[in-house]
Structure I
Amino acid sequence: MEPFVQNAETPMQLLLEPWQAQHKRITAGFTSRQGGQSREPFHSLNCAFHVGDESGDVIANRRALAKSLGFTLADWTCGEQTHGAEIAVVRQTDRGRGSLDREAAFQATDGMVTDVPGVLLTSFYADCVPLYFYDPAHQAVGLAHAGWKGTVAEIAAVTVNTMREAYGTRPQDLLAAIGPSIGDCCYEVDEPVMKHIRRLEQDLEPFLPAGQKGPLYHSSVKDGKSMLNLKEMNRRIMIKAGILPTHIECTTWCTSCNTDLFFSYRQENGKTGRMTSWIGIKES
């Protein structure tokens, strides 16, 4: 069953992770491109500063999204993403970093974890893979941004290890989700990328349950190219990190196939906005 369920009743058409039905204090999900005020080519719910959109429109979009989730812009916390594997431990004094400008965000940071209620962790996407983590035993959450470079750097495992060190998280207790991103139907990569992928594939194979060792890629119609399944690769990294396969949910949404609903860097030749992933613990 698709874990990211579209709420078409609101202009933003948010996609909500169903953890919230069982865990009332958690909010987690992914935005569509709909329901904001940005103009073309960022139409309309772009929430990222770095793409060239008007900063006033970005702030207005962020404020509206935070309000719809029961938070404020002062709770919105984010990093300046660089396709690395650096994870920030977000404390009360960090609340709101990067909400109004790029300079105040956690620099060179593609993932964050927190156990502070009222902090809204956010990150930005136009094909890369959003990764969500929730530790119900310690009431801690994590969020990571994984393109192919972050995936090869095993940012999912780095996030799990950071939560273990910061909060005593046990990987087997974690719930994890893999959100809307480009699928292997559309994600074409060249041989220099595939050299990294094949090395990691061999490293991950011993950790997979029986019957779950299928290919991570298939040949493209173009010579020397491959179609890569980044979502499945990140799922396998989560399993290697100790998360139970039954605790990992993975979306079927492809951002490149659905540009009516999502921004896609590949499909729109790089000139487009960014969706937002979010996760947070609501204040009681």
Structure II
Amino acid sequence: MYGVVTRNPPELEWPEFDRAFYEAKDVSGRASEPVSGAVNMVSCFADNAATRANPDLLPVNDEGDPATRERTYFDWSYVCPTHDAYREGLLETIEDCAAVSPDVRLDDVGFPRPEYCFCERCQRRFAESGFEDRFAWRAHVIEEFVAEARKRVPGRLHLTLYPDPYPGHLSERSGVDPAALDEYVDEFVVPIYDMAYSTTYWLEVIATGFVDELVTPFSIELYAVDVDLDRLIKAMEVADVYCKDVLFGYDAGTARAALRRMDADAREGERFAPE
């Protein structure tokens, strides 16, 4: 099956796509009304607008450096997952999405990087938690959040994973432990983005790693913006071997053209050469 990930509601109805994901809240902080008939997506602990308005939301490392989009490694500004007021608002947003359409996808779940967070709140809660290992405590924080989200989603709960299947890396990087989240999550989504897909061996390497690492089914999301159709089709064919479904991100027109070309090629029929 093939799906689209979009910010444009009309594209959710295009017949070429078997599945539709709508970005109801993105990393900029922009929020739109959730739509019916689609999986509404919520950017959880990434929010440029909220952190700009309230810097107290930002995670900090042990030197006090905040995880903002202006710093190296970060494409957006993060929110500390232990900030109670923000979490409550986030869970309300998830509940609102689930009231319109039962399936929800959680994006940007977790801590920014291994060196976060050392804010006063995280320091205090870790000290009071009974955990001796900081990484284990972070994984517990994220598991608690996903468990609370699960209670508010009557349909299928999807969760986006950073594309690193090496054992232990996801938990160390962000506190996301797929094995611990299996009981809450119905499907993981792994974005494997490239601007060209001129080669695909690395895509296969990442995909096979997740086949070995995950128990819960996963789909792969490809980047479709300004990508050559033949190369996008090749990437799609490679990804399709290893995952549940293939999704196309943020250019439904290119994705539709790729699917139409693939369908046309399949319908060419059998050719017979003269004897």
Exercise for review: Compare mean count of other Cβ atoms within 10 Å over residues 177-184 across structures I, II and report the one with the greatest value.
Suggested key: I
Exercise for review: Check the numbers for relative contact order in percent (Cα under 8 Å, 6 or more apart) across I, II and tell me which is largest.
Suggested key: I
Practice item. Tell me which of I, II gives -11500 when you compute helix-only ellipticity at 222 nm (-39500 (n - 2.57) for each DSSP H run of 4 or more, over all residues; to 500). Key: II
Point to revise | With distance in nm of label points 7 Å out along Cα→Cβ at positions 57 and 233 derived as 4.3, matching label from I, II | key: II
Review point. Once distance in nm of label points 7 Å out along Cα→Cβ at positions 1 and 129 is calculated for every structure in I, II, which label goes with the largest value?
Key: II
Check your understanding: If semi-axes √(5λ) of the Cα gyration tensor in Å comes out at 27, 23, 17 when worked out from the coordinates, which of I, II was used?
Key -> I
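Every number here is computed from the coordinates shown, using simple stated rules; none is lab data. Computed from a prediction, not measured in an experiment: that's the story for all the values here. Cβ atoms are built from the backbone, for glycine too; each structure is taken alone.
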